[in-house]
Structure P
Amino acid sequence: MNKVAFHDSSIRHTTGQAIYIDDMPDQENLLHGGLVLSKCAYGKIKKLDYSKLENLPYFTKIITAKDIPGENEIGPIKNGEPILADDLITYYGQPIAIILAKTHQEAIYASNLVEVEIEFIGEPILTLDDAYSKSSFLDEPIILEKGLLDKEMDRSKFKISDCFEIGGQDHFYLETHVALTFPSENNEYTVWSSTQHPTEVQHGVGKVLNIPSAKIDSKVRRLGGGFGGKESQATIFAAMSALCAFVTQQPVKIRLNRHHDMTASGKRHNFKIYFTAGFSSKGKINALDLRLLSNGGNVLDLSGPVMTRALTHLDNCYFIKSIKAVGYICKTNTVSNTAFRGFCGPQGMLAIENIIYFVAQFLKKPLDEIRDINFYSKSNGLTTPYGQVVSKPRIERVIKEIYGFSDYHKRVETVKVFNLDQEKNKLPFRKGLALMPAKFGISFNKPSFNQAGALVHVYSDGSVRLNHGGTEMGQGLFIKVAQVVAECFKIPLEQIHITSTNTAEVPNTSATAASSGSDLNGMAAWDAASKIKNRMINHVSQLFQKQKSEIAFESGRIIAGNKSLLFSELAHSCWENRISLSSTGFYKTPKIHWDQGKLKGHPYFYFTWGAAVSEALIDINTGESRILQADIIQDCGNSLNESIDIGQIEGGFIQGLGWLTCEELHFSKDGKLLTTGPSTYKLPGSRDAPPKFKVKLLENADNDEKTIFRSKAVGEPPLLLAISHFLAIKDAIKAANPLSRPEKLNSPATPSEILKVIKA
């Protein structure tokens with residue numbers, strides 16, 4: 001198989017030829033929607049005044065919750081999540097109404113003329129501590145327990161109790177939320193949506209319009225980025241578009257501008273973590289008692305499974321003998337937070353890495369030494385806090401390789417020399433160097449989501465049409481699945497035609513999320529193609545009077561002894577002989593099981609492993625930081641496409657840098673989001689990428705589990721490795737002021753946060 005095949009849309013992306021929803025030609029009767037957003041975080045709607053719109057020549061209609069024929073409800077897990085506020089306002093920026101006009105600009109302008117009278121009913125809850133003190137929660141606490149905590153805590157020689165904060169993050173995909181709905185006869189609707197989960201859009205639209213799923217065709221060709229932000233929340237805006245199309249019986253497009261997108265769509269959950277750690281004089285952690293506060297926002301959305309993944313990644317690569325971790329999903333008067341690349345695994349892993357750093361500082365021992373004695377191993381133990389056995393940990397191998405790949409030990413000494421020279425000459429720069437190991441579980445938290453379907457047609461000319469339930473959002477999923485089908489038939493990749501994701505072709509799909517797109521859809525496509533291939537083999541066996549074992553597919557031909565056919569010739573022969581060349585495929589992930597009530601089971605099919613070394617530079621006068629070098633080794637199993645995987649690793653790492661260093665969300669005292677565009681929300685740019693950036697895939701590392709060609713997921717795990725830079729900044733802070741407490745550094749490590757810790 002060609003492991004360096006180009007992304008199927010790469011040329012179209014770079015030349016601007018790729019068609020996104022907003023590029024689709026406008027129909028003559030197309031209407032555009034503009035959102036009316038609340039200017040209050042907590043109150044009741046008393047009056048909606050749109051009299052200023054009535055004389056506008058382009059104003060068409062105002063749509064409110066009262067126009068909904070079905071349920072004002074799109075909650076992916078629990079009810080209570082409206083698409084439009086009906087009475088109660090629960091966050092600043094909540095959609096109240098939709099203004100329809102002939103152009104996008106006119107719709108936005110008109111929406112700003114609507115006056116909404118809102119009765120203030122109380123002080124909004126905006127912080128995690130405020131929510132916790134008032135018992136403001138979206139769900140019951142989620143509890144992870146293992147071992148005899150009190151006993152192990154009492155036996156521990158040392159104890160530390162402290163807390164730290166982990167900031168949120170906006171998805172900032174290039175393409176904002178957009179949906180386009182076409183009504184048709186017989187109450188049928190075609191919905192184009194920038195969504196990672198077309199089936200959820202289908203279900204949400206059906207619920208809002210009170211029509212069956214069979215009448216809704218949910219489609220997407222590509223997304224201009226998703227990162228989890230379009231897993232559940234795209235359904236909100238798709239349902240709005242469909243509602244407007246239902247009321248007007250005209251096509252309706254809703255495209256959010258950047259300000260509205262950042263205001264009215266959810267983020268990565270910010271956390272505050274309180275902990276007590278019990279440990280030995282050598283640094284072996286025996287007991288952990290944690291309270292995790294997560295900001296769920298105004299409604300639940302996906303915050304339950306998000307917290308579950310945080311809890312099941314608290315261990316990272318470390319065996320913890322006894323633990324009690326209680327996760328509280330706090331209800332605040334901010335937009336509902338949602339899935340984000342890593343799905344809270346990063347928050348859980350940053351938590352344990354911070355705790356290990358606390359231990360290292362307390363004992364005045366090297367961070368790597370504390371890690372080494374806590375790694376999963378036969379001597380320490382191999383059972384996770386949630387009961388899954390880490391049967392074959394690769395962390396020792398990965399660590400050994402990253403040491404050599406990054407020249408780690410030599411650079412530790414080089415950094416020390418640099419810092420001594422800076423101090424001696426009273427210069428303002430300090431360097432830090434740190435390593436980050438990572439273990440990440442692959443599968444959805446909920447077993448029923450771990451399934452996928454595919455549809456493969458072979459035409460009589462030998463061309464192949466491929467459809468599956470995954471969505472392409474720039475990550476290269478489509479080309480990987482096409483590679484799978486091409487490998488099954490042993491034909492050139494150019495013969496595979498990849499089609500838009502479409503619930504009319506492959507129903508009941510799962511979201512393209514949890515790094516499982518290739519695992520699930522690749523196996524489903526292989527199943528579909530294999531069924532057709534077996535029919536072809538049966539036909540060739542009869543045609544040439546050969547045993548099936550004598551028949552081989554090779555380089556675009558089918559060879560049977562001394563006879564052969566081109567794949568196109570075989571396809572035509574099969575058609576002539578009335579042999580079906582179409583098949584569905586299906587796959588469900590084996591071995592996984594989960595008890596959400598007890599937080600016990602085998603939730604992950606396998607683990608990926610990785611490590612990164614980052615070198616940081618800080619200015620002790622300004623707090624400004626830079627990453628100078630990053631070296632990464634990532635376990636991708638037997639990679640399906642090495643170039644795609646390396647691209648994912650580089651992109652994920654940079655996105656992680658943004659989360660940990662510069663992307664900072666600010667709210668006013670009345671709950672208004674103040675960071676609503678690139679002028680106020682600092683994104684990592686080209687100069688924020690490490691000048692020296694080396695990535696290597698772990699070699700000879702086939703997946704122990706039977707995944708597609710023994711490959712491993714790559715979408716989310718690399719983001720976690722950016723924690724190495726956060727730890728390197730801590731190392732630089734320690735060099736700047738030996739009396740400082742770098743363990744108290746909160747994320748994101750902005751210049752002001754760095755200065756605060758240096759000067760503390």
Structure Q
Amino acid sequence: MKKNQQRRKALVYHAKPKPGKTEVVPTKSYRTQRDLALAYSPGVAIPCQEIEKQLENVYKYTNKGNLVAVISNGTAVLGLGDIGPEASKPVMEGKALLFKIFADIDVFDIEINEKDPEKFIQTVKAIAPTFGGINLEDIKAPEAFEIENRLKAELDIPLMHDDQHGTAIISCAALINALELSHKKIEEVRIVISGAGAAAISCTRLYRAFGAQKENIVMLDSKGVIRNSRDILSSQKAEFATDRKIDTLAEAMTDADVFIGLSQPNILDENMLLSMAKNPIVFAMANPTPEIDYNLACKTRADIIMATGRSDHPNQVNNVLGFPFIFRGALDVRATKINEPMKMAAVEALAQLAKQSVPEQVNIAYEETKLNFGKDYIIPKPFDPRLIVEVPVAVAKAAIASGVAREPIDDWQAYEAELAERLGGHQKILRMIHDRAKSAPKSIVFAEADQLDVIKAAQIIHEEKIGIPILLGNKETIQNLMESIDFEAEVSIIDPKTEEHIESRQRYAKAFWETQKRRGKTLYECDSLLKERNYYAAMMVRAGDADTMLSGFSRKYPAVVKPILEVMGKARGVDRVAATNLMLTKRGMLFLSDTSINVDPSPKELAKIAQMTAQTVKMFGVEPVVALLSYNNFGSSLFPQAKKVSQAVSYLHRMFPNLIADGPVQSDFALNNEMLGERFPFSALHNRNVNTLIFPNLDAANITYKIIKELNNTLSIGPILMGLRQSAHILQLGASVDEIVNMAAIASIDAQEKLKLKARK
């Protein structure tokens with residue numbers, strides 16, 4: 001992607017539809033005058049008086065307990081340097097977003113126009129009563145050390161400078177596990193630290209807290225090895241100065257066991273790497289370009305354990321594994337500070353989590369057969385749903401044990417359940433889906449590439465590596481549309497009507513005719529049909545010239561379904577093709593079927609729809625819990641429609657006894673486990689989180705998913721076609737660019753699964 005194009009996209013993203021990345025949303029009702037009278041005058045005076053009587057009541061009656069300030073003066077922003085407080089605001093808003101989506105913590109970003117440490121400290125102290133915690137960000141060293149130390153001492157709420165401690169915590173967890181795999185002890189290993197900024201100092205201090213010895217550590221800055229003989233050293237650098245008579249990185253690397261890079265790109269070469277001890281550990285964390293290229297390092301040393309700051313290689317040292325969850329635990333026990341025991345507890349929790357069996361959802365997200373503790377997996381993945389439970393619990397327990405918790409937790413089981421509930425966030429699920437698609441991108445035929453929104457989506461899919469677009473339609477029209485949005489990539493453009501593609505069209509027509517000649521179609525008719533893009537796209541997939549296809553943006557559903565069914569046909573054992581919609585709700589993923597195909601399915605067809613939907617749910621690494629819906633509960637009505645659902649449930653229980661499914665059940669009982677338990681404790685759905693809803697007919701399913709989508713502003717992906725021999729999916733008429741992109745990700749995942757299934761046969 002051209003820099004100008006990337007620049008424009010970034011600016012549009014931050015500017016539209018609303019400027020910025022965050023907003024304030026009310027948490028209480030405000031519909032009536034009564035609501036407003038409680039929210040403000042006169043009702044608001046009552047909690048004010050209660051807080052005045054007892055200051056701790058501020059946590060009871062306001063959002064202070066879940067509100068963190070992300071504060072910066074903009075003096076050390078990313079790799080941009082001292083760009084000022086206003087220019088740092090997009091970064092602080094981004095940090096706020098991460099706090100919210102990973103740990104459900106609300107954030108106000110605050111940019112302070114003050115470089116003087118004392119004045120900065122006094123400003124933060126003055127506003128601190130608003131917040132339950134403070135995250136310092138992008139403040140240059142050495143001032144960052146003084147600011148953090150003073151504020152930690154003078155405030156009674158958790159505070160952390162993430163630039164220092166975030167990288168330290170994550171890299172320390174990785175180091176502990178890497179040393180275990182290398183059969184080395186932290187007390188004995190020789191460590192080289194390239195970099196002497198805030199992060200490097202904090203990392204080294206934490207390594208020492210876990211046992212690393214000062215005499216075994218060599219730290220370098222831009223001038224070379226930091227030695228005691230230097231004339232001028234800051235107190236922080238002096239803490240790690242060495243007496244060894246060495247000056248260069250090359251000298252320091254000889255026989256070193258560990259290299260920690262927090263400095264500059266490409267400063268570590270092959271010879272330095274070869275000079276390291278057996279089973280070297282290299283954390284090259286300069287971003288976006290590490291101190292040594294990952295592939296080069298692994299090629300040079302087969303015995304290396306390697307980590308970087310990048311997401312496209314194993315073992316990403318990513319601060320998002322730490323700060324949201326550390327603050328979550330600290331806030332939940334109302335800790336007065338984030339102390340060393342809490343940071344060390346986070347390290348140990350992350351290190352231990354990497355050794356545990358990985359949930360299938362995580363394996364699927366990263367296209368792994370099975371992630372296992374080893375040299376390519378020494379720290380958890382950011383999408384691991386266990387992080388929200390494991391790390392806050394460890395931090396909270398450490399806060400209690402070290403005496404800084406003001407509200408200890410008694411029921412840890414209830415607390416863990418509460419944490420798990422915070423995971424919701426559809427954006428996290430969406431990221432998982434996109435990353436899964438990116439792990440093994442498949443070729444996607446866009447049958448309506450002469451539409452601007454389809455081209456926009458194809459551009460995103462190409463640039464984000466979600467899939468490999470193949471564009472069908474008039475070549476000149478498509479090229480003009482691509483030019484209008486600066487889509488300059490080399491992608492396949494095919495117009496089935498042209499002489500250029502007559503050979504492939506005739507080949508597809510003959511293959512299609514072989515399946516249709518006993519159904520009344522002539523070869524000439526098949527050739528004519530192949531000039532129609534949906535037939536051509538479907539044949540591309542059938543012939544193996546593409547992996548999946550998308551259509552339906554500009555044509556009605558039945559018109560698109562017909563050629564796909566004729567060309568591809570149904571998968572083995574499938575009588576009826578069906579469709580499900582994935583709704584990304586506050587409670588997580590919710591699948592609704594059949595939303596597009598079967599008008600009034602029979603009991604057996606309904607059961608098969610449920611079974612196919614369950615298979616689709618498993619594709620996302622989730623155990624399906626299926627509720628077959630009706631207006632009645634468990635046979636309370638003898639009306640034919642109700643009996644149909646009962647018969648479908650009976651068929652499911654006989655044919656698929658391992659599937660967790662039950663019904664008929666009303667939708668409120670299906671989604672409310674407390675209600676279900678009170679009235680129908682015998683149900684297989686009791687004490688389970690229903691994630692799959694099967695409707696008795698097309699009317700009910702289609703109407704319901706569209707109401708949910710519009711009224712609740714719920715993200716819907718689909719309809720996802722089920723039961724086809726090959727992968728093909730149909731867009732909603734006039735789908736948005738985002739909806740097309742999301743369906744493309746689903747199509748890519750579906751193609752991945754079908755190819756795996758084919759390989760196993």
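Numbers at a glance
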item: If P(r) over Cα pairs in 20 Å bins from 0, in percent is computed and equals 16, 47, 30, 6, 0, the structure in P, Q; result: P
item: Source structure (of P, Q) for distance in nm of label points 7 Å out along Cα→Cβ at positions 526 and 670, computed value 4.2; result: Q
item: Relative contact order in percent (Cα under 8 Å, 6 or more apart) - highest-scoring structure of P, Q; result: P
item: When mean count of other Cβ atoms within 10 Å over residues 30-37 is computed for each of P, Q, the largest belongs to; result: P
item: Per distance in nm of label points 7 Å out along Cα→Cβ at positions 590 and 702, the highest-valued of structures P, Q; result: Q
item: When mean count of other Cβ atoms within 10 Å over residues 38-45 is computed for each of P, Q, the largest belongs to; result: P
item: Computed 3.1 for distance in nm of label points 7 Å out along Cα→Cβ at positions 262 and 278 - originating structure among P, Q; result: Q
item: If helix-only ellipticity at 222 nm (-39500 (n - 2.57) for each DSSP H run of 4 or more, over all residues; to 500) is computed and equals -14000, the structure in P, Q; result: Q
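Bear in mind these aren't lab numbers, they're just calculated from the coordinates by the rules spelled out. Only a predicted model underlies this, so the values are computations on that prediction, with no experimental measurement involved. Cβ atoms are built from the backbone, for glycine too; each structure is taken alone.
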